[in-house]
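Each structure below is given as structure tokens.
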Structure 1
Amino acid sequence: GQLTVTPTLTASALLVVLLRVCYGSVSSVANQLKIFLFAGCCTTSRFRILKFTRMKMDSIEENIRLLLQGKCLEETQEFCDFTLEDQNELTESTGNVPTTPTPFTPTLKDNVCYIVAAVLINDEGEVLMIQEAKRSCAGQWYLPAGRLEPGESIVDATQREVLEETGLEVDITTLLMVECASGSWFRFVVTGNVTGGNLKTPAKADSESLQAMWVANIDELSLRGTDIFSLVQRARQHSSTDRALWHAPLLPLSKPATKMMIKLLIAIRKKSNNRMCILISDKTASHLPSTEINPARSLHYTLKKYMTEIFGSELPPHRPQGVLSTELLSSLEPGAHDGFVLTILIPVKKPLEEVTIIDKYSWVELSKALGTELLQKLDKNMIVPLNVIR
């Protein structure tokens, strides 16, 4: 016959009922005791698994919460699901020859270049500019900017460059934009506040700069490059509008990495209950999907190749929304840890029920509160933009 189980029936009681159905009534005390102990062992194991699953879910949600706050994830190792070796094997399988040798060790002043640039706006809306001293662009004007040196973080490098080129001391408050022109050239644009120092005058000209000046209209200057217009515009908007309409201050994290990597927070909505879900890699310990950046190709190339690895050739509609965190701390020893990690948010426009993924990944449904927090990152100016220069 049929066995009806009520929602309040315990696992132990259910097992006893099933055994009774299979073997008839259990009359002896000894047999009842054996059944009870067997049921208890099974349910204890099941509760442990449920507890582990709950703990695992709590850990995933805590990491997402930290990520949305711009903090370091609690991970014990550096995960990479799609290495350059994997990418080259895939290229060879299509009959093409890989252009990037492996393994690739990012090394400052050799095969990677990280630029820092500061866009500082005063109370009058003027931007801090410097007059270049370098022979190739002497006399032209630009933002305080320069290369990140061995042993520096993004904040360290920016403060040094601003002091050397303008004479001013600054407190960096937030990342404004991340730009990349290839897989090996990245520019980290920040803003902040002047806290001290003296503005450099022509009398103090040196090899770093000829002078520094607060400028209301940079169009009136002979500029080294017009690429700074969008940076100045964004900094002025950030400075002049209500900060509640902008992402919270996001400082680059001083954390070493051996590879140049992208972590993906791929978000999707579940149609059945309207809850937000994120994609988790199950290749080893559960973590956000991650790929090594191909230094010889554009960032869009790396992203598309990895998204195809996850979803197959028919990619669901998606668009990189922006940067959630940046981890970088270069090494004093060349190549020891001159990599970095960018974590970017990628919303998928189709509902979860209509998207297929391979078996190495799975969707995890977020709590309603965390899902709402994640959705806020999709609003205008609520995330640091990623600009891929073509």
Structure 2
Amino acid sequence: MSKSRVKKKLTKKQKVRYSIIGGILLLLLLIGAIIYKANSTNNSKKDEKDSYEILIVKEKDPLILKGIVQPKDTQYFNFDQSQGKISNISVQNGQNVKTGEVIATYQNATAEDQADEQSQSLDKFNLAVSNAQDNLNVATDKQGELETQLANARIDNDKASIEASKQALSAQKDVVNQAQQALDSANLDLSNASKSIERAQKRVTTTVTAPSDGIVYINEKGKVDPTVAYATLVSPETVVNGTVSEYDFKKVKKDQEVDIKSISDDKKIKGKVTNVNQLPETSGQAGADANKSSVSNYSFTVQPEENMQYGTNVQISIKSTTLEIPKSAVLKEEDGNYVFLYKDGKAKKQAVTVSEAGNIDVVNKGLNAKDVIIVKPDKEIKDGKEVKVADNK
């Protein structure tokens, strides 16, 4: 007869006891987990508190402005009706010309007619001079005769003849003076007439010459239309003319080095600011709507290191030397402002001069680009103290 194994059942009391023990064990495990997590969090917070955020000081992004390439010098030649009509343009479109080279010739028909008329009247003035000279010669000869008579009367000691000769000679001298004045007047009239003819003749043909070396461009329409230049002379040297708004006006300075980039081909060229116009190109107009505001723009000129194509649109990049740092990095103390540099694992106290600019401070003195500073220093940091930093440069 086989012996069967009989399973012993737990009593109700035993079940209650085991349930209580299991609950206690579970509670102990839960408390242990909470304590472990709290310790981990505290350790993490301690590590975070012991480390500081750092920042590499950088220069502000460059100022980017727009510009266009234009000739350094431009001369416009417009039709001048007072000179007559343009009879000839002596140069070709796009031709290189030298200083003094003839560009165009005027022909003045009115001046030509005046010169012809005055030339015809010149014979009359020449005849008047000739007649006045003859009259003077006759009067002078007569004066000579009377002087001889007076001399003879004195030799003869004829008082009556001497007195008569003196009176006649005195009267003749007046005649000679009058004849001389008439000759002078005739010569003056002749001279004025000759000069007038000379001026008229100069106005008949007028040439226009190049005031400087350059390239000349011709517009045939301008030969009869004074509102259009018949010739435009441009220098081979080029400049870049740019504009800057009133907000960035003080950032553009004469002799400042800039980078020029062509928009069409990304070609980059160095340049220098040669002039900044102190007067705005545009401003609010009188009588304009008070609710509308306008921004003034100022022109400036850049000399590129090499000539560029006329009319090319470019970007002008002006490097900024401004250093900006967070306000939280600056400690304001009684004797001045300070920041903490981070160098070789240690904090170094550094005096700085700053000016406020909104939510940041602009460094005027005390820091250089690429310096590393502690963003939020606290009272625990001391000069020369080793510090732990977060890896967030």
Structure 3
Amino acid sequence: DLLQQVESLRARRNEISAQMKNGQPNPKLIEQGKQLKVELADREELLDKTAEELSSILRQVPNIALDHVPVGETEDDNVVTKTVGEKPQFSFQPKPHWEILATRDMMDKERAAKISGSRFTYLKGGIVQLQFALVQFVMDVLGDEETLKKIIEKNGLNISSKPFTPVLPPAMLRTEPYVASARLNAAEVTYKLDGDDLWLNASAEHTLCTMYWNEILPEEQLPIRYIGYLTSFRREAGTYGKDTEGIIRLHQFDKLEMEVFSTSETGLDEHKFLYAIQEYFVQQLGIHYQFIEKCTVDIGKPNAAGIDINCWYPGQDRFIETHTADYMTDFQARDLNTRTKTADGTSLVHTNDATAFAMSRILAAITENYQNEDGTINIPDVLQKYMGGKTQI
């Protein structure tokens, strides 16, 4: 009704304007025009306010979960769909990664705490070299069309084998696109820069998914696949006392993140492709893992489906999440207004994101799984060529 009022007033304004152009100045029309201008401004202001209130309400409504997603009330209702590999066997009591790295002078949290506070660290030496070996490994896999074809064929998917484009995205976002992405969690997660309309990204996909905000993409360009490398920041509010030792849960961490823009027809297969790539990465590292189908309460508001991979940490005798793959259907693209041009007009793209490696978590997993009694760490075979042929650090 309010929109109709505004449209009616605009139409009347145009009529008066046309009449004024076609004849002598008419005092009556001039007065009507003045009154109309005031009334229209009032109605437009109310319309804008109402539209923003409606948009704010709609942003609280989550995406609709796909039919295969298990219904649940807590993360305990997530379903372990498979467990792959074997737990490594040791002739000694395996240590947690923080003891190994500190003893080998590859991690210094005490000095980091002196400089930056809790949940920061200095990483040094071989563990840093290992991080960049992982980066190069991921870039080689995702840039190799033949490897991607094999993953697609193995998983029975009918999608393009188009390689991923490497991206170094910005680390900060303005409020409007961040809100539109449905990823801004101001209270618990995200750091805000005082005096600027800027937020530090809480995860690498946040500045990747927003790249085509308010844009129309030619359909022939899809899928667009990116692999982004970025330092991310989280306040970790609400996690007091959780994973305080080591490098599992830090305020600052580096991520390799996959992001895909696709048509609606291929969106679900792109999701399957991304978590197949994640499995490939973990299998190549030779780490024991679980595959988790996340339930409705745990997938996250913008997501229609979500998968986790939890790797085994022998020094802690537990599985820990190392990878997440999220499928947003067109939910995210709707507020971001990211569309594709088709023969029939335009339609919303579908978006997917998935972890390639959250660096601190996978470094911790490698450290614990490949540790030796003397404190050295064996380098997984697949990474040795990126370490100058080294077999240990």
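Points to keep in mind about this one:
- A value of 0.45 for FRET efficiency 1/(1 + (r/R0)^6) of positions 79 and 207 (r between Cβ atoms, R0 = 30 Å, to 0.05), calculated from one of 1, 2, 3, originates in structure 3.
- Structure responsible for 99, 51, 42, with Cα extents along the principal axes in Å calculated and labels 1, 2, 3 on offer: 3
Only the coordinates and a few stated rules stand behind these numbers; no lab work does. Keep in mind that what you see is a predicted model, and the values were worked out from it rather than measured. Cβ atoms are built from the backbone, for glycine too; each structure is taken alone.
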